[in-house]
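Dropping the structures in below, format is structure tokens.
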Structure 1
Amino acid sequence: MTPSIMRQLWSVVEKTHSKTLLNMDDASLVQLLVKQTKTEVSLDGNETSYLKNYVESRLALIRNVAQERLYF
């Protein structure tokens, strides 16, 4: 995954409301973040698959970030 795709994903995470990130089930959250990232950058099939796997492996971190934002 390129650095620009990774930056775009984390930008999407930052733009997404914390309660949304915390209340969705894993599969729905992965789908949402991948879909939102794909609206920002053009991804081929391999990049989409890699992004999906990356998001799945970072769900705990994404939710931790969202949890922290609730208090600020």
Structure 2
Amino acid sequence: MPIRLKKFIGTILLVALVIIYALLATAVAVARLSESGPLVHFLFFLFSGLLWVLPAMVLVKWMTVSPKS
């Protein structure tokens, strides 16, 4: 697969990942944290705010690795 096509597909997938992940994290926060204190909110958003980086790193690595010839 050409590197330009991989970068195009990866960019679309990365934007979709961020949007879907943000919606899911917000839905979980609204459903589960309504009665929790500020420390629980802080820890949840700290953890969930950093967690999306793991699949994004895999996706970026896939986008930048050129095919072996």
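Just so it is clear, none of the values below were taken in a lab; they were calculated from the coordinates. Model, not experiment: these values are computed from the prediction.
Of note:
- Read-out Rg and Dmax of the Cα atoms in Å, computed value 16.3, 57, structure in 1, 2: 2
- Structure (1, 2) behind the derived value -25500 of helix-only ellipticity at 222 nm (-39500 (n - 2.57) for each DSSP H run of 4 or more, over all residues; to 500): 1
- Computing relative contact order in percent (Cα under 8 Å, 6 or more apart) across structures 1, 2 gives 67 for structure 2.
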